[in-house]
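What follows is a set of structures to go through.
Every number here is computed from the coordinates shown, using simple stated rules; none is lab data. These numbers were taken from a predicted model, which means no experiment stands behind them. Cβ atoms are built from the backbone, for glycine too; each structure is taken alone.
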Structure 1
Amino acid sequence: MSTSTATANLRLQVLDTGLIQCADYALYSPAAPPGTEVEMSVRSYLVEHPDGLLLWDTGIADSIAARPEGERLNETHVFRVPVTLRGQLEAIGRAPADIGLLGLSHLHIDHVGNLDLFPGATALMQRAEYDAAYGPDAEALTYIPETYAALDQGKIQKIVGRHDVFGDGTVVMVPLPGHTPGHQGLLVALPETGRVLLAGDLAYSVADYAAGAVRALNFDLDASRESIDAAKALEARGVEIWLHHDIDAQREIATAPGYNG
């Protein structure tokens with residue numbers, strides 16, 4: 001299939017996979033005074049390609065939806081799930097078993113909450129992320145191994161650098177390290193919207209991204225700055241940058257059952 005044909009038939013479903021109520025946004029934004037309260041969005045993305053389905057990140061665990069007040073992780077964070085990932089997939093006529101590929105931006109808790117729904121899928125991640133998350137220092141590197149224990153390591157495809165998922169240039173994994181050792185984004189070429197970079201936790205707000213502001217708790221601050229510069233270079237060539245946790249920016253993006261084409 002040619003690139004133009006594949007692009008014409010590509011769709012992106014944006015799934016609302018939770019909310020994070022943060023009582024100290026200074027943990028994420030250098031511009032925020034300590035104690036600032038902010039609500040952050042959590043998103044997953046279903047790429048519908050003629051050659052298969054790719055789910056990018058799996059959000060916060062559906063099980064939390066049973067608790068309307070949410071789940072308190074610690075003194076500064078509460079997770080809530082107003083609508084489940086499974087329910088959103090059903091609403092667009094998809095079942096978890098239909099999804100053959102899971103793309104993971106990184107393995108933090110709010111990106112891997114529903115891995116257990118997809119036991120048959122192949123998971124794609126950067127080798128650097130795998131090595132960090134499955135290595136002896138995982139917890140020191142801010143991973144929680146039990147949250148991604150559902151992954152079958154035999155079905156993990158370890159990527160080094162850019163990776164063209166379907167081989168036609170329409171869906172490309174792009175390394176954006178810094179937040180974690182193997183943090184990555186997904187570059188999707190949509191027929192109407194154009195090229196979009198699902199930039200994950202590259203920055204937590206459009207303002208911080210524009211300012212090149214780096215979260216102090218990132219794994220590698222220099223790599224984080226370089227990744228922001230790499231995203232800005234793509235933006236200069238017409239790519240839209242979608243930041244996972246900026247709830248105000250995310251409100252402008254159509255969510256399922258609507259789609260981005």
Structure 2
Amino acid sequence: MIKILTQSTQFKEIKDFFEEIGQISLFTTRFFREAVNPPVEWKELFRQCYIIGNQSLFLVTVTGFIMGLVLTLQVRPTMLEFGAESYMPSMVGISIIREIGPMITALICAGKIGSSMGAELGSMKVTEQIDAMEVSGTNPFKYLVVTRVLACTLMLPLLVIAADTVGLLGSFFIEYTKGAVTPVLFFNKVFMTIEFGDLLPSTIKSFFFGLVIGIVGCYKGYTSKKGTAGVGTAANSAVVVASLMVFLVDLIAVLAADIFYDL
């Protein structure tokens with residue numbers, strides 16, 4: 001009996017997983033359909049861009065600076081041991097711009113922005129504000145979902161650029177205090193190593209990071225269950241699923257870039 005119940009529970013979990021994938025796919029399809037159809041809620045879009053960018057900038061820049069400090073402090077002893085201290089700026093620059101900057105920024109935004117969207121839309125769902133908008137003739141999906149997803153997609157690359165810049169400054173601070181490296185020498189070595197092929201993939205995948213964070217956050221909030229517990233579940237699951245999707249998108253981007261370079 002216990003074995004049968006266990007198998008039934010596992011089957012239900014697998015079924016719920018694939019149903020969730022199907023619902024998110026339909027939600028994403030509806031987003032693209034609503035996004036290309038006029039009118040565009042420009043005022044709400046700009047407001048969401050300001051909210052997402054302004055509220056996340058401080059956290060992203062502080063994290064980026066610490067990221068540059070820690071990376072340099074951890075790697076510098078090994079580079080000194082092999083006599084490769086002169087390659088520190090190049091190594092740190094490539095590491096931050098290619099992978100660490102976009103990933104750390106996306107995970108921070110998945111936690112902050114994704115949970116915020118899930119909680120906000122979930123509370124609107126619970127208090128029937130979304131139903132009231134539908135009754136009044138307003139398209140709540142276009143006003144609430146499309147604007148937030150577009151704002152997240154547009155602002156995340158800018159936050160990544162800010163994190164990369166401050167991360168390089170943090171690395172320079174350590175190199176300056178421990179190795180007496182001048183700013184000109186440090187940043188010359190960084191930009192001499194970085195190529196267009198390093199910037200393009202990281203920028204493109206930043207847009208996709210923002211897209212999946214916005215889609216997952218809005219989906220969890222827009223389809224949350226009734227009750228205050230549903231709001232908490234929506235916010236929590238938005239962070240978990242968005243973080244997982246960020247890793248998945250990053251894996252696909254790295255594989256695609258590797259195939260492209262092989263060609």
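Given a computed value of 31 for relative contact order in percent (Cα under 8 Å, 6 or more apart), which structure among 1, 2 does it belong to?
2
Ranked on distance in nm of label points 7 Å out along Cα→Cβ at positions 60 and 156, which label among 1, 2 comes first with the largest value?
1
Hey, helix-only ellipticity at 222 nm (-39500 (n - 2.57) for each DSSP H run of 4 or more, over all residues; to 500) derived from one of 1, 2 reads -4500; which structure?
Going through each structure in turn, the value belongs to 1.
Say we calculate volume of the Cα convex hull per residue in Å³, for residues 92-131 alone for every structure; which of 1, 2 gives the highest result?
Once volume of the Cα convex hull per residue in Å³, for residues 92-131 alone is tallied for 1, 2, the winner is 1.
Tell me which structure, out of 1, 2, gives -0.80, -1.29 once log10 I(q)/I(0) by the Debye sum over Cα atoms at q = 0.13, 0.16 Å⁻¹ is calculated.
1
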